[in-house]
1. On relative contact order in percent (Cα under 8 Å, 6 or more apart), which of the structures labelled P, Q is highest?
2. Out of P, Q, which structure matches -7000 when helix-only ellipticity at 222 nm (-39500 (n - 2.57) for each DSSP H run of 4 or more, over all residues; to 500) is calculated?
3. If percent of Cα pairs over 22 Å apart is calculated from each of P, Q, which structure is the one that comes out at 55?
4. Out of P, Q, which has the highest value for mean count of other Cβ atoms within 10 Å over residues 146-153?
5. Tell me which of P, Q gives 0.35 when you compute FRET efficiency 1/(1 + (r/R0)^6) of positions 10 and 74 (r between Cβ atoms, R0 = 25 Å, to 0.05).
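Every number here is computed from the coordinates shown, using simple stated rules; none is lab data. These figures come from a predicted structure and were not determined experimentally. Cβ atoms are built from the backbone, for glycine too; each structure is taken alone.
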Structure P
Amino acid sequence: MKKCRNCQTDNDDSAILCKNCGAILYNPDETFTRINHLCILFGDVVGFTSLSETLDPEFITNILDVFFSKVREIISDRGGFINRIIGDEFMAVFGFPVYNENSIVNAFDSAIEILKFLKEYNFNPVSNNTVKKIHIRMGLECGSVTIGMDRDNPYSLIIYGDTVFFASKLEKLSDVDGITVGRNAFDTLKNTHNYKPLEKEDISGYTYIENG
């Protein structure tokens with residue numbers, strides 16, 4: 001059994017998050033550790049700053065609550081978890097604590113499902129008839145990272161390294177409502193979907209092309 005250091009609840013050995021409080025189940029006595037394989041998915045809402053300046057704060061809060069609730073559900077259903085949310089951007093992790101090639105596929109499938117959700121869902125506040133669509137950019141890369149527990153925040157891991165940097169940069173370079181993957185992720189995903197090379201000199205990546 002895994003005991004949650006945040007609320008002391010016993011959890012199954014296979015659990016990643018505490019069933020009671022949602023804290024990450026990671027040994028607090030472990031120092032920072034180098035992990036050879038981890039998948040990082042970044043997502044950022046496009047134009048959210050300008051959107052928030054023109055809409056009621058309550059509506060903005062409602063949009064983010066609905067959006068992140070669904071994103072969290074999609075990612076959790078595929079074995080990942082959201083490690084942190086900053087404003088309108090999220091960072092999700094797949095392949096922790098156990099990594100395999102399915103971790104890459106699960107991360108990519110999560111990104112696809114997020115796009116499908118945003119295409120189908122209109123964010124409509126109860127107070128008026130304003131309908132807003134949310135658009136997003138996402139970046140995915142897999143590789144080695146250094147990882148440790150944030151002792152001040154049981155709901156977040158501290159993760160750093162080139163893999164995190166590249167995933168974040170790929171997200172910023174991605175098309176609107178697009179997914180751009182790094183070279184490591186592409187090696188696993190290249191035979192399952194269509195892509196176009198990312199035409200940037202300072203970073204290599206491949207942008208997903210939706211069929212049809």
Structure Q
Amino acid sequence: MANVSLRGRSDGYELEIPAESNFEESLADLKKLLQKVRDQDNSVKEIAFSVQTGHRLLTTSQQAELTKLITEFDKFKLTGITADVLSEPTVENLLKTQHVSIVPQIIRSGQELSFEGDVILLGSVHQGGMLKSAKNIYVIGDVEGGILHAGFPNHREAIVAGDVSTAGQVRIGNYISVVADNPDFQAQTFAHVNDQGELVVEPLSTMRKSMPELYRKLEDK
């Protein structure tokens with residue numbers, strides 16, 4: 001079905017709703033798909049579903065509709081809804097902080113933009129282009145082979161958050177990671193330098209534990 005797809009996992013199923021699809025049509029197709037799963041799966045255990053929405057953030061009401069549809073089926077449970085972009089509350093909190101710059105444009109090959117404070121990338125960075133920030137970089141747009149340098153020139157406490165899986169390099173202070181060589185770069189991840197002086201990549205969900213001060217800052221703003 002064009003509006004929704006299903007993949008089996010060891011711990012259940014992953015549903016994908018393409019960002020460009022009509023949400024109501026996706027729900028209708030999803031209902032048919034769930035009915036097939038119910039009819040074909042003879043398990044007596046709970047069946048877990050996770051949902052991936054790509055470059056689309058569902059509204060609160062859409063999330064509620066999706067949750068209601070899945071949990072209407074006996075033994076079906078929804079374990080999470082994820083997207084390849086930062087959540088609206090996170091972006092809103094960032095915009096409330098001082099010295100936050102919005103970058104809506106395309107940074108092409110040979111171009112370089114530099115900022116003193118946090119940066120939210122809405123546009124894109126092409127191969128040969130570079131986006132630099134003295135603090136943190138939050139990616140909502142696309143990085144198509146370009147370079148992201150947070151903590152420029154030597155601030156190792158900065159992070160790069162968002163989907164940078166198609167970037168060329170991620171730099172934090174003096175630390176560099178070639179994205180193609182690091183399979184940990186995925187959607188909903190963030191890169192930072194750990195206490196051992198290594199540039200590491202973790203799921204955004206672990207930020208509370210890995211970088212509690214920054215996490216509290218984003219939560220409290």
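1. Details: P: 22; Q: 12.
Greatest value across P, Q: structure P.
2. Details: P: -10000; Q: -7000.
Answer by label: Q.
3. Details: P: 51; Q: 55.
Comparing all candidates, it corresponds to Q.
4. Working: P: 14.9; Q: 22.4.
Across P, Q, mean count of other Cβ atoms within 10 Å over residues 146-153 peaks for Q.
5. Values: P: 0.35; Q: 0.70.
Only one of P, Q returns 0.35 for FRET efficiency 1/(1 + (r/R0)^6) of positions 10 and 74 (r between Cβ atoms, R0 = 25 Å, to 0.05), namely P.
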